[in-house]
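Structures for review follow.
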Structure 1
Amino acid sequence: MNRPYASTAIQTTGMPPGIPYIIGNEAAERFSFYGMRTILTVFMVNYLWLMGNSVGERMSDTEATEHFHQFVSLVYLTPIVGALLADLFFGKYRVIMALSIVYCLGHGALALMGLAGEAGTWLVAGLWLIAIGSGGIKPCVSAHVGDQFGRLNRDLIPRIFNWFYWSINLGAFVSTLLTPWLLEWYGPHWAFGVPGFLMALATLVFWMGRWKFVHIPARGGSFIRELASGPGLKAIAKLCTIYLFVAIFWALFDQSGSSWVLQAENMDLNFLGVEWLPSQIQALNPILILTFIPLFSYVVYPLIDRFFPLTPLRKIAIGLFIMVISFVLVAIAQMKIDAGETPSISWQLVGYIALTAAEVMVAIVSLEFSYTQAPRAMKSVIMSLWLIGVSFGNQVTAQINRVIQVENPIAGVSATGSEASHGGFDGRVGTDDDILLTFDAEGKRTDLRFRGREQLDELLGRVSLQIEANQFTAPSRSEGKEIAAAVLDPWGNPYHYRLINRNRLRIWSSGPDEKLTTPWDQGAILVIDRPVVREPSAMARFFDHFHPEQTWLDQRRQKLGLPTEAEAAARGPAISREYFVGGQIKLEGAAYFWFFSGLMLVAAFLFLIVAKLYRPVEYFHDEEEDEAQEAEAVEEAAGR
């Protein structure tokens, strides 16, 4: 006969016995997720194009940012499915176990990229499986934590949610340091494979705790009745109002894994005498969380509460304003990059302090608040709505990055021989605004010609000579604008100049439609290639005897016939050209970060109104038992 699982909370004043298994599972699972997430943007930009048998087309920063946030958005959208499966049919434990296996398969797909078939296909398949697995279990795990508590130890819920979040960030901290190192030296297979192993370990740990857990059964019909009831609908409506503002917080916060990483590639990464990898800077967030959780719980909150009573909604409001500060700091750093400087990574490090403080006050507090405000039969569903708020925030960022990308009219032109023509602005081949593309034997585009190319080349040559004469330093924005404006394009308009960073500048014409930032802009990006052999990263120094002599990228470059980092450094600085038609960015540089700073500031002020009007109502599972016992007592008294 099968041993039955416990279905009601153990009446104890201490911690429930299943908590260590949940915490252990969460630490390993978060290692796997954040390990993969940490390197995803860098992988798409710097590695994916080299994963095939020949050199592919490199993904742009903005496109990688869009794809990253589309993935994160999907991860936080799928929880509604997991929550409904748990609350309606199978219960939380069974859903967590089943979807954990799907999760493991996703990591396996990422680890196999490049071994067979198209790497991009494996990438998409792996990310979808991870989104379904990770997203599906998210609301169940957080609600499962709260289910372990009864009336005698419910006062420990705030503490355990802090420790629950602490375990998340312990796993995230270790993986954020380790997986970039694995990617650098051992490549994508190991970098994605190790997180997959940790996910399998997380599944095992959770299974081992099955007899220790309280298994709250699926509520079925009672769930539907409570969902459709007045209190249920009211709770959802009230919390969704809060989640709209928390979503904007996530629209900014999750850029620490995309736009902040890409910004760090243009900064001085030497900190405390150690050279760090751009994606490793994210490790500061989880290590600060490990410090800030006890600091805020036992020092900051009690201190503020003596002068200003802190409710959960007031904590969230303060956190939203602090989030603005973090993006203002990176916006200032980006202004320096836009001016051709190489600012210290300290700008981001201070930004991470503000970002993490905001996370403690917004993410943790809103998660705990959501559980207490969720009606008894709707705990997982409310947790999934909280996670959908995260999804919505990432979708906001993804869509903004999609909108700011100008269409590339020649992206779909493929090689039918050594040359191909596009009809240009008027759409007719054979007119003077035609675009001519040249391809090599493998179908890779080798050249791009358009009307006015001769004037552009003359201007590029003039700027290149000035760069070389100035020890490979690009002209400032004002100098470059003056040089570019002195030359007219075929339509009688001056050329434009933009300094992107110290190594990249753009010179372009508004094209035949004579309008800027449209698909018909045409020009070139000058790339100042000043390769140097980088100092080993912090992790590489620590594991100096545990990695090969060459990085994975250098080994891959040799295999594909490309120069290694050392060979490029020996060759010395050089200037190359990347011609383009359309495909540029409408919102870039510091303007991008200032836009998100302003968006967060507006949301923070509006939230103050919502917080003032909100009226909290708390629900706990064992209150049902109290109500039933009271009803029985009344019936007995009436019978006497």
Structure 2
Amino acid sequence: MLKSAIAYYGGYTPVGDIIVLASCMVFAVLIRASYINKTKTFVLFRLTLVLLAVAGLSDISWHVFLFRALSVPHVLIYLTRALYHLSLFSILLLYVPYAMEVMHMEEKSEKCYLIVAAAGFFVLSLCEILGSVFRFGFYLEKNGTVHLGVNLFPAGYVFFSGIVLYLLVLYHNRVYRQVMLGVVGAIAVAFVLLLYQTIKGQVSYTTSTFLFTTFALLYLLHSNPYDVDIGAVNLTAFEDLVKYSREHGQKYIFMSLYLQDFEIRGTKYPRALQETIRRFVTQYFKNTVLFSISNGHMLLSIPVAQNPHYDVQIGEILGNFVEEYPKYRLDYKIVITSTYDVVSEQNDYVGLIQYIEDKMTMNQIRYVKDEDIDFYNKHKYILKQLEDIYKRNDLDDPRVLVFCQPVLNITTGCYDTAEALMRITLEETGMVFPDQFIPLAEKHGFIHTLSCIILHKTCMRIRNMLSAGYNVKRISVNISMIDVKEEKFCENVSRIISESGIPYEKIAIEITESQSESDFVIMKKKIEELRQSGIKFYLDDFGTGFSNFERIMQLPFDIIKFDRSLVIASGSDRKSMLMVEHLAKMFSDMNYSVLYEGVESEQDEERCEKMSAKYLQGYKYSRPIPIEKLTEYFEQSVS
């Protein structure tokens, strides 16, 4: 097909390419002004933008040179045209690894498709160059006549788009449906525009068709809009920042602010507080980003390289924060940490900060220290082991140990009851005590499995002791309210005791009263159900926290366990002793047995015996011991 250069140029207008160049500039401004997650896909996206700008500029250039074909060296026309098509082919090639990255394809499959795409790119590029050299493609005669020859660009467009569409269909279950529809829709619109311009004999909008997919990718995959109220981006953006900074060896300081009121209520910050937060973010540091971890939890990232005097600046911001505090009177916790390789590797700063916050009181500021990292790693190890215990659900799990504290029966003068206490032993930490793992188990839903294991092991030990002729009246097991609320709590407790073959009355359950009305109803129902089988119930920790006499009277407890604090109080002055004494006598008169825990001296023992004690427990008699050693305290029946 022959055309003069001027005639060929008549089918082109630079409007489309100018829009592309302007759009690339807008993209650059938006990327600079907004927060973009610095992932591998974003690197590919940014390279695509560069190639798109190069394509738009080279398309304008080669058409300008073509219009002046009689006065411009033809080599410039060939070079700019080749650059234009190679840029577009490169963009199409980049779509393939981009799609594979989004779909998290296996390495073996990735290599296969990359080889096919790279081979296609090489063949198309080579044919584009050879077509002009050997004159089967585009070339010019000296008089300016244009020979279009074979146009390989549509074939390349279809080839690469076909690969991407094939991957989207093949791995559709790995791509969020709305994302796939958005990308496919953008490609479809581009095809329609290309078809339209072909029908109209135009070549002006080829480059601009690439904008549609670019817009779709930026909006669907790379946009991370700021919260317009406080200027924060989300948690995913923070995790991407940590990953990017670790890969590039960048150091940061992270300042976390936890506002309890907003975390609990889930309400928005008032306008005055929003303005204060925005001012604090921008006033003290360079290139900072504010992240919203949750409704009441914010985290500020401070790049060390851009803020060499960050320690002084942190002092200033904390000083001003204290000055602002009287305006709002909101309870807070502030945690400040630098980057640690071990935490960055696991991308777990949020977990570390929340761990530190759990150990803080309100209105406190804490700097994370090296030993905090060690404690946190231990904490995570324990949590991982608890999760494994939960998943295995092995009632004989050797990591869970039963310790017991013998209880003295005042009536018989013998040890015939005890309290079972939970311990765990782990390979890397050794013995772990309840205050370290029980709150974790309760928080993450593992506690009922642990309680079932302790109950099972206690039952099996009671069976062995009974078989050996030991006088075991009962052993109590501590149960939390979280346990009680388990749907199969009663079923599991009954099954474990039944399978052990011991009488139900050999087991007692210690439980602390809850102040929640709904919890009280659940507790009452479950206690009544299990008590029918003969299981005894202790009210644990009486005298601490919340104690409602009306509710206690409604719950069918057998034993009221007076806390160590009441034992101490009774020895402090006569008034306190009379109060404890009358409480104990009141319970005794209503046929409750009274057990004092925390008895540590002869004086404690004598005083408790005078205050209606039926049972005594404490270090005076024994510290917690492995349940296997209870035989050293319990008596055997004389045959």
Structure 3
Amino acid sequence: MAQNIVEKILTSHLKEGEFVKGQEIGIRIDQTLTQDATGTMAYLQFEAMGLKEIKTDLSVSYVDHNTVQVGFENADDHRYLRTVAARYGVVFSRPGNGICHQVHLERFGKPGTTLLGSDSHTPTGGGIGQVAIGAGGLDVAVAMGGGLFYTACPKVYLVHLTGELKPWVTAKDVVLKMLEILTTKGNVGVMLEYGGPGVKTLSVPQRATIANMGAEMGVTCSVFPSDSVTKKFMKAQDREADWKELKADEGAHYDRVIELDLCDLEPLAAAPHSPGNIKKIADLAGTVVDQVCIGSCTNSSYRDMMTVAAILKGHTVMPGVTLGIAPGSRQVLQMLARNGALADMIGAGARILESACGFCIGNHFSPKSGGVSLRTSNRNFEARSGTADAQVYLVSPEVAALAAITGKFTDPRKSHLKYPEIHEPHEFLADDTMFIKPTAALKKTEVFRGPNIGEPPKNDRMPEALNGEVMIHVGDKITTDHIMPAGARLKYRSNVPKYAQFVFENLDKTFPDRCLKSKSHNIIVAGESYGQGSSREHAAMCPMYLGVKAVIAKSFERIHAANLINFGIAPLTFKNPADYAGLQKGDKLTCAVWHDAFLNGRPVVIRNERTGADIECVCNLSERQRGILAAGGLLNHTTGK
């Protein structure tokens, strides 16, 4: 039977379940990656489960998020990560080596393999032909120990590309167009596969940009074929031996086919405050810009940086505009330094930032009050930049660089500049000296734990009956940044009691204190697409610590729903979405057969004691997931406690 690329990879890794759409399957994971914002807890959980060694083909621990070291917390966590990696056999990518997704694509990604990462933009690996999936740190810890990763057998959509991008139109515009088509919600359980003659016109870094922002659509991953273009990239990285051809069979089936002619695209932007709020650059032209940030895992490749350098060369950043540039990896930064492009950037007035995720997560380089910030990153959620009232737009490196030297949104097709034709190098600088690779001697390393590092919190078993109270009632598209703020707060990621003080900080500062004082089971009520954004499992772990037992929403995003289950919080959806409006903060919600309903897979009927209304909720769980919820979470379920 003819198979598409997704089916080929998943069926070759299938270990549990039947390959039937919508049913839960368990797949073997070949590679994992973690980063320091989520990885610290992932390794603490790995240790808490009593696991003794890494059983994947490759696991890599990157330090790329919290590299700003104000106070001892981040430095201590980095030392923990280095020592725990040495102890258990994980490759450690030192601070300064670059952003996990960019570096992994360069040095480790393999076509036809599976990659699980504790970061929602792990699907970047799809640019090289991997089924690369973002997940919570607990799922990644299980996979590192040899356990399976469980997911719904997906629907597969083919994005059939034809034509070729015109000058000044980029891979970023391709994925922004896809966001306009698919939006940021309603795509749970979908994997995208890119095909058609247009694929051959895109380099691996361009493909990676497109795969990266599939996360914003809510798809599980995006996969490109592995072809001659892939082979050329891997040969240039001195990794030709890792290449293999990967393509869909003739006559392969897809659940939906989306036709996209690359010739028809034009420069686009995602306007505040959603990656799905797509506007044409032509319609934004003339808007004054205060800040420009170029980099992030979406657009920080050698090609992107060389294009930016060519645009900036001989120009000066406009007064009133601040330009920051963060090359995605040490490899890219070294190559820019050696060929003179870095000097062109500095000469134009750019501030060269660390090869890290800083500005993307609001960890530094925040814009001024009410400032207009153009960024080549992937998310522009309100306040994510670190400035509550900033107006953040997501654009291509070309549009960003032009704005830096003109001081305003500029349609690049109307610019006086000649489009810079940048080609992939025949040979990248392959310098792996900033990786610490496992050795027998390193396994004797003593694991360091600083005073900010605590034990992973554990939940109680699911109560027999629900006696709850609605502690907060929120709207649609609540992101993990709304639930658990990033930026400077991330330094408390390994100290859950402290970090939990900031749950819903930007929506209701009283939430944590009220939860801790509550004598009831705490409940969150939400609208559509609850849990968009980061794979940050703290958005489930910290509410669990505060006594949250259920989230009732119109719909959930995939990673967050899985994280809620992993921490013993029931993700319930309204059978009748109109019931959402009938609930309010302070409502007492009860269900006498709470535990029994879950255990037997029946609908959960909750009584609103204020109105007397019965609210039927749906919680479609596999037998495995029901066991996890009943135990109070995956850690309890795995350890038998």
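Summary table below
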item	result
Origin of the derived value 23.6, 72 (Rg and Dmax of the Cα atoms in Å; candidates 1, 2, 3)	3
Test item: mean count of other Cβ atoms within 10 Å over residues 203-210 calculated as 26.4, pick one of 1, 2, 3	3
Which entry (1, 2, 3) yields the derived value 19 for relative contact order in percent (Cα under 8 Å, 6 or more apart)	1
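Every number in this text was worked out from the coordinates using simple rules, so none of it is lab data. Predicted model only: the values in this text are computed from it and were never measured. Cβ atoms are built from the backbone, for glycine too; each structure is taken alone.
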